[in-house]
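The structures considered in this document are given below.
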Structure I
Amino acid sequence: MRLTTKGRYAVTAMLDLAIHAKQGPVSLNDISGRQEISLSYLEQLFAKLRRNELVNSVRGPGGGYRLSRDSLEINIAQIVDAVSESIDITRCEGKGNCQKGQACLTHHLWCDLSDQIHSFLENISLQSLVDRQEIRDIAERQDNYQNNRIADYQEFYANTRINPTSHLEIDFSYTYETLDSNEGNVYDANLIELRVSYQFDVNSYLKLNVVYSDVDKNLDNNVSAYSKTNSDLSTQLIYSYKLNPQTVFFLGYSDISYRDDDLNDLRREERTLFTKISYAWMP
């Protein structure tokens, strides 16, 4: 089985959320500090967790995230599946083309084992992990460490927006985050966002969004880091057409790629083609 840092971090963040649930909504800043996961990386993970209805967001002062239901009702397999992680130990990623385009001799054996692993994770709830004393001891140590740690967080943000023509708009932004503690550097993170919009006329437009994040962690100063490097690239192309003042039609494509210590190059893990109609009812 190859469970990447995306699945591990998602489970870690959800477990942190469950442990601190009695304190009310938990901010991603707090999770980032305790688990030493880049804030921008957490934002990407929680967008997927919320989309799969595992967490709810609370806005305003004192806001953050809370579990969408009791921790007994959320299992680890659901979390891994929510962030598009694949629990698969086959060489062909379950496609059955591992030997000259066809299934190899042991293909079905590894498929069965992958299913057993998924079933194993389905039988582990968040609450069962919260109840384990060794995990509670680690959480207490992390809380004490976070409360007593002297840290220096710095962020640099730059944004530029240009309109080469009356129909075309290009928006580019760059964010750099660095966290240093009294023990040394914790992580450095880069987030690059490119948004291009072309307005054909008053009724239709085309938008391209490209987001790239790269996080470099100091494993000697990260109590929960699994990988020194994490890179994610997501792209989204959306066409919109207004059928009438109350109805808008959307057609889009998106994909997500990632890279960590186990991968030398970005690996595409998710492709989605979607359509949507938005209708505003007027009384």
Structure II
Amino acid sequence: MKYMVIYRHKDKYSIREMCRFFGVSRSGYYGYVSRMDIPAWDLSLAKKIRECQEEYGRTYGYRRVHIWLERHNIYRNPKTVLRVMQKYGLLSVIRRKKYRNYGEYLHKYPNLLNRDFSAERPNQKWVTDISYIHTKQGVLYLSVIRDLYDNSIVACKTGTEQNVNLVLSTIREAKKKEKVTTELQLHSDQGFQYTSTAYFKLTQSYSITPSMSRRGNPYDNALAENFFSILKTECIYRIKIQTYAEARLLIGEYIHFYNHQRIQLKTKLTPLEMRSQFVA
């Protein structure tokens, strides 16, 4: 009798705890289960499932049938319900179309930058990447484009999803601000955003030449990573950010400070001071 009670409630409670409560061994319980007349149990369950399917025109899959059984105080493992439905021909007659995502064609590009992080003029070499900004509201994603001539941040965009549109909007923002020529290289890692068809088409339409890091070589895009390190060390990690709005405000203010006021040790100029002194 004790084993029967344990079996009936095995989907709701731990077998270990029930065996301990009733003072029986687990080996004894499993021995009882192995001797049970399982076909009879299956037949009884199949009758209830058939009742459910007749009521709902055989539109219920095993998950909904499982919920229906629980509403009628019949507790079985969902996999048991599925097995019995398959055994007695009680599966739903509705077959949902399975959408298979074969993925976009992956566009891979050569590593044109090849760790040469120097540039002779503005808008000759850009690097781009995405980083994470943690807030109490959730994770905010930050996409930036950095110019290797003066290390200025040409464009940045934030979003709550790390998707292709975040990257595309960053490029569009940069294109609005800067004159882009055919010699411009835009270097990235091999993230799915940068191998997408949409990225390929946008860079082609702007006459931008993509460059891509080798797989597993983060140093190939070190200057993009370097900016995120500076931003987080000097700004983000000093404050417990509560909301997306607060994070966006901090990022915007810091990038303005970084471009206009933060002196670079190598040049003794701010990024935009150096940019303004360029003579074509």
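A few comments on the model shown:
- Structures compared: I, II; top value of mean count of other Cβ atoms within 10 Å over residues 243-250, i.e. the largest, recorded for II.
- Which of I, II leads on mean projected area of the Cα convex hull in nm², largest value: II
- Value 0.10, calculated as FRET efficiency 1/(1 + (r/R0)^6) of positions 67 and 187 (r between Cβ atoms, R0 = 35 Å, to 0.05), assigned to which of I, II: II
- helix-only ellipticity at 222 nm (-39500 (n - 2.57) for each DSSP H run of 4 or more, over all residues; to 500) derived as -13000 - corresponding label from I, II: II
- Distance in nm of label points 7 Å out along Cα→Cβ at positions 219 and 259 derived as 1.8 - corresponding label from I, II: I
- At a computed 0.70 (FRET efficiency 1/(1 + (r/R0)^6) of positions 59 and 251 (r between Cβ atoms, R0 = 35 Å, to 0.05)), which of I, II: I
- Source structure (of I, II) for distance in nm of label points 7 Å out along Cα→Cβ at positions 27 and 43, computed value 1.4: I
- Parent structure of the calculated result 4.1, given that distance in nm of label points 7 Å out along Cα→Cβ at positions 91 and 107 is the read-out and I, II the choices: II
Every read-out reported here was derived from the displayed coordinates using simple, explicitly stated rules and does not represent laboratory data. Please read these numbers as outputs of a predicted model, since none were measured by experiment. Cβ atoms are built from the backbone, for glycine too; each structure is taken alone.
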